[in-house]
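Pasting the structures in now, so scroll down.
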Structure I
Amino acid sequence: MVTQGALVDTDEQKQLRDTVRRLLRDRSPLSGLRDAEDGASLDRDLWRQLAELGLVALAVPEKYDGLGQTAVETGVVFEELGRALYPGPYLSTVGMVIPALLRSEDESACGELLPSIAAGETVAALAVAETDGRWSTADLNTEAERDGDCWRITGTKAIVVDGADADVLLVAARSADRDDPRVSLFVVDGDAPGLTRTRLESLDLARSVARVSLDGAPAWLVGALGAAPEVLGDVLDRALVGLAAEQAGGAAACLDMSVAYAKTREQFGRPIGSFQAVAHKCVDMLHGVEFSRACARYAAAALAEGAGDAREAARVAAAYCGEAFRAIAVETVQVHGGTGFTWEHDAHLYYRRAWSAQHLLARPDDHYAAIADLNRL
């Protein structure tokens with residue numbers, strides 16, 4: 001169990017939240033998502049600005065030029081990024097790669113990569129999922145073959161978040177040695193020979209995903225040989241908590257726009273918010289938003305404090321926040337009536353994110369199965 005004080009924003013966290021919200025309001029308007037012909041693309045200038053504010057370095061230890069903050073602080077940032085539908089690589093770089101490097105306990109790799117990641121100079125992505133889109137190392141087909149002092153990676157990763165924009169990729173691959181087919185993590189440079197990246201059309205216009213193909217691409221081992229399953233299990237917990245905070249932020253944005261519309265849109269000479277059917281929808285949405293924030297914040301605090309229920313809390317947050325955001329996004333379209341179905345309105349952007357995010361790292365049933373396994377006697 002976490003301490004009660006960890007569940008409430010400190011003055012510093014409130015200031016962090018306000019800073020991120022103002023920056024994204026000014027620099028990352030939602031209109032840019034509708035104007036982009038190919039969906040989300042990386043704005044390097046904005047990414048560097050986020051880094052200059054220390055947002056990328058939050059989870060990086062001080063010895064690697066970071067700020068040494070916890071999952072609670074990064075959760076505050078994730079929530080505001082989700083509110084604004086920021087189309088940048090925060091989830092992939094901060095939510096996945098940084099935890100993976102730290103969890104690998106590879107001092108050489110951390111020293112080589114983390115300072116440039118923290119400074120916003122390097123964008124990194126984690127490549128795990130293959131044809132079924134799931135984060136599982138049990139059936140990986142991507143293979144790594146030793147070639148002198150380095151390795152050669154061959155295989156295809158079907159869905160890699162921010163894979164098209166990453167400067168480096170952290171790839172999960174199985175040893176080609178049939179007598180020792182352990183799964184390990186490898187770093188592949190973004191311009192490595194044999195690496196092909198194809199940006200995919202995504203339901204979520206604010207999330208860049210790519211298919212990554214490797215044909216003998218040179219790589220170097222990160223961490224111990226065969227350590228990937230344990231490392232990625234911990235990374236998945238942290239990525240799910242970051243994603244849950246994003247979903248809570250997106251749900252809050254939907255609630256705000258629905259309430260604002262219900263106050264100004266009139267029907268039969270009265271604001272539609274005065275009608276019970278609409279008012280009850282907004283109240284239900286408020287419940288979902290507050291419970292989502294509570295779930296995501298508790299899970300982040302559990303990770304930060306190393307609580308015994310951290311893994312369970314991560315799955316509870318993933319299950320609840322995903323379902324709540326999807327339901328709230330649907331209700332947002334309903335509250336806005338015909339306007340909510342139009343391309344020009346923002347409602348469909350959150351609707352797309354809600355459905356996509358709920359299946360991004362795992363399926364909803366996977367979370368319930370994981371919770372059941374953790375509580376099995």
Structure II
Amino acid sequence: MVDATADGTFRRRLTVGMIGGGRNAFIGAVHRLAMRLDDQILLVAGALSSDAENAAASAAEIGIAPERSYDDYHAMAKAEAARTDGIEAVVIVTPNHMHAPIATAFLEAGIDVICDKPLSTTLAEAEALVALTKAKKRRFLVTLNNTGYAMARQAREMVAAGELGRILSVHGAYIQDWLTQPIDAQGQKQAEWRTDPARAGQSAVLADIGVHAFNLASFISGFEADAVSADLFTAVPGRRLDDNAHVLVRWTGGARGTILASQTSPGHYNDLSVRIYGDRAGLEWSGTRPEELRFAPYGEEARTLVRGGHGSTTEARRASRMPAAHPEGYIEAFANFYRDAADIIRAHRAGAAVDVARAAQVP
């Protein structure tokens with residue numbers, strides 16, 4: 001399959017398979033919507049459920065041919081690697097504990113990986129995946145999709161251009177309220193596995209949403225964490241993992257900051273934000289108002305920069321599909337990630353260089 005680019009040339013769609021994301025799974029459908037938005041990716045195979053009946057029904061529902069529907073990811077990796085038209089990348093949207101074994105199987109088969117966050121549930125698994133990715137000369141991308149927002153990318157460009165001056169502090173926060181009550185103990189599927197140490201890993205709130213706040217703060221500022229001190233606690237009695245985290249961060253370059261993550265804060269449905277302050281100006285971005293960026297030069301009135309408006313940066317324009325005041329949001333940001341992922345994987349398989357630094361890529 002091919003599609004036309006702006007200059008009239010053609011490039012082939014990236015063919016992918018999906019593990020997890022069957023019927024009644026929230027995030028799998030979101031991934032599929034994002035893949036389709038720019039028509040750069042073609043989903044042709046899947047092991048959408050470990051239950052054979054559900055896997056087959058889920059595949060039929062989204063148009064995957066019966067012979068490319070699997071109920072075992074090992075069988076899928078082996079079969080797809082043997083096909084002349086086999087998938088080029090696999091998308092993993094399972095609970096956390098399955099990320100590393102599934103990614104390992106597909107890397108061993110020579111197939112690139114696009115994996116939902118977190119990369120794995122342990123540092124040892126993550127380091128092994130990095131080593132295997134390099135050994136197999138493949139590409140491995142993690143769907144930290146909030147970096148796809150146009151105004152988050154504009155903020156990154158403004159910081160890099162020195163518009164804030166010397167960066168003094170960097171703060172990220174992700175606040176929700178959906179776990180305020182013990183719905184995990186009551187059997188709610190999404191809550192139950194996310195608070196299970198065997199499936200979620202050592203932390204619930206950090207693995208689920210704190211990683212997004214940290215990643216976005218790092219992405220916009222250009223800094224990595226040099227040292228952290230964290231206070232993790234569980235607000236709901238009897239819950240097996242933390243649902244709140246307060247983290248102090250020393251960033252590379254000398255800046256200080258915080259990462260706040262909570263899933264028991266009533267009134268906050270899905271509140272992701274980043275605040276960065278330099279000695280010349282400050283920037284603030286919120287996922288509840290993703291089309292806007294608050295820019296406050298010291299000694300001047302703060303101003304609101306709008307996606308697609310006057311002063312849009314190069315990368316913000318690239319990440320936009322609609323003119324200013326024609327709303328864009330979460331799916332478009334996710335689609336920017338997938339567009340970058342397709343560019344990275346296609347270029348690598350063609351032996352070409354690609355100037356794409358937007359997607360979260362494991363070295």
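Readers should treat all values here as calculations from the given coordinates under stated rules, not as data from a laboratory. It should be emphasised that the depicted structure is a prediction, and the values quoted were computed from it without experimental measurement. Cβ atoms are built from the backbone, for glycine too; each structure is taken alone.
Can you tell which of I, II yields -16000 when helix-only ellipticity at 222 nm (-39500 (n - 2.57) for each DSSP H run of 4 or more, over all residues; to 500) is derived from it? Label of the originating structure: I. Once FRET efficiency 1/(1 + (r/R0)^6) of positions 238 and 294 (r between Cβ atoms, R0 = 30 Å, to 0.05) is evaluated on every structure in I, II, the highest one turns out to be I.
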